Structure 1
Amino acid sequence: MTDAIPAGVWGHPPADLVALPDGARQLSPLIPGSAALEELAPGHLGSLTILAPPGTLERRHALAHALRALAPGGALTALAPKDKGGARLRRELAGFGCAVDETARRHHRICRVRRPAEPAGLEAAIDEGAPRLLAETGLWSQPGLFAWNRIDPGTALLLGALPALAGRGADLGCGLGVIARAVLASPGVEALALVDIDRRAVAAARRNVADARAAFAWADARDADAVPDRLDFVVMNPPFHDGGAEDQALGQAFIRRAAGALRPGGTLWLTANAHLPYEAVLSEAFRQVTPRAASGGFKVFEARR
């Protein structure tokens, strides 16, 4: 019987599309404090509902771990918007040896399966989406992270404009730690807090930033207790997507949080896509705002509190 075994959930599936059992254990790496799906013992779960991620390698990795964590006969419900991986769910689950019951509702594909006794291809999918050291960048990364296999041009523009910083600072939405590595190249930096909402990014940053001055937090940088206060500087390439959709308010909230964490006279260094309307919130939150670079559809600001 699997109904006595714990239930799990990955992410926040729309409540009007699927019903979750009471007490379902959160397993998403994007929700701080969640358990790690990949660390569950095989056969641990009786059921699992997953709002599948859009990237192919990340999604197959998550589905394979889901099937591995389920007891034989355990129920897996996987759903995603049709244009963000949902159209591929049926084929991917069938490739793992599952008999798939697929329905469509509100632009989502919803697939329900029972874990077969001998799923096929789980190890290959887990390996393809696992953390790795990239020869191209020399950094640890994982499919599903922002710019997981390259240095994105906005970050590169910021690195080219960034002066040697000093004192105590924070990297909000630190990702793999690319910006942090550049910041810590300055001997004047006393401490740097790296904060990211993605557990996988924090794990990668720990491997990429081998510096005793660095501290790491798996947290939402917008939360008041996630970032130290009275900082000398903040650096960031803030996110502007939530659940795959553009959300300009997300980056604006990061700017306000940076202002709240800085001491009077402290400085924010920010890179962003050129179309994002951050100028108004920067002017509201900071005493002085100076454009420092613009190229290739990106912009860099220095803002002094």
Structure 2
Amino acid sequence: MSEAYTDIDSTMRYYGTATGDKLGAHFTFNFELLGKLTDKDFKVTDVINAINSWLKHMPSIYTANWVLGNHDNHRVATRLGEKNVDAFNMLTAFLPGIMVTYNGEEIGMTDGEVTCEQGKDPQAIKDCSTYRETSRDFERTPMQWNSGPNAGFTDGDKKPWLPVASNYRRVNVENENGTETSHLSIYKQLLQFRKDHLQSMSSKDVLEVKGESDNVVKIVRERDDAKYMLLFNVADEAQEVTLNKHSLLLTTHPKARKVGDILDTIKLEAHESVILKSAAGIQMAASLLMVALYSIVHFVI
């Protein structure tokens, strides 16, 4: 992989040539979501433009990738809001290509608290008067494993290179592991969804990214086996969306609805994201199975 902070046309050159006669990196980091979604006031159009911009510029022979955060930018939970963490993880899991996760995004880690005197960012600590504005230390605090000393990052008698974020007793892997509604639990479900539904070979993989409304992102991904849909409500209020018989596969709000339900409409809760599967595909698969079973029984008789 490669990393470059430059314009998108120059970034694409790190893949290699459009024809593939000269190859570069397997993939070069896609910073469109980082660059176009900079604060909690992001719009549906910002999400759509960030996705479509990358796909428009990337030669089709290469593999896309999706980056939400890194060591140089404020964490997703801080930058875009903790209530949107699961929805954005769902977005990158759903899109075709490589899902890139910066450590801590799977548990909803926020920026830590670091003073200039504690800081390690070599440029920022040169001037403590601007440290808050220039430092990258806040998104580099240690991974939060448990509620013990140093969040389990290192032994209690050893001091990590940056202080642990103050919320580590609440936000950590141990606390979230096995809790149905936690960031980590939803993240694991997303990885299983990718494995079960998106990693098999498909002769087609058609993507449509658009706004269902001013408040709802809609992404449809059609593969050989089924047509999948992602809906993401970016608003602070519930939003209703009309469907045409879709089965609910995943939700970021598991207490709000039941996976497996066949829906004609859905009322998305504030900042909820869901993945659905066209029920037509499910019914076709069921019909084919019935035909196969009938043929076997008929043959045996």
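FYI, it's all coordinate maths here, none of it is from the lab. Note that the coordinates shown come from a computational prediction; the quantities given were computed from them, not determined experimentally. Cβ atoms are built from the backbone, for glycine too; each structure is taken alone.
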message: To test your reading of the models, identify which of 1, 2 gives 2.4 for distance in nm of label points 7 Å out along Cα→Cβ at positions 61 and 261 when calculated.
response: 1
message: Ranked on distance in nm of label points 7 Å out along Cα→Cβ at positions 197 and 277, which label among 1, 2 comes first with the largest value?
response: 1
- request: Match the computed value 3.4 of distance in nm of label points 7 Å out along Cα→Cβ at positions 13 and 109 to one of the structures 1, 2, and report its label.
  value: 2
message: On mean projected area of the Cα convex hull in nm², which of the structures labelled 1, 2 is highest?
response: 2
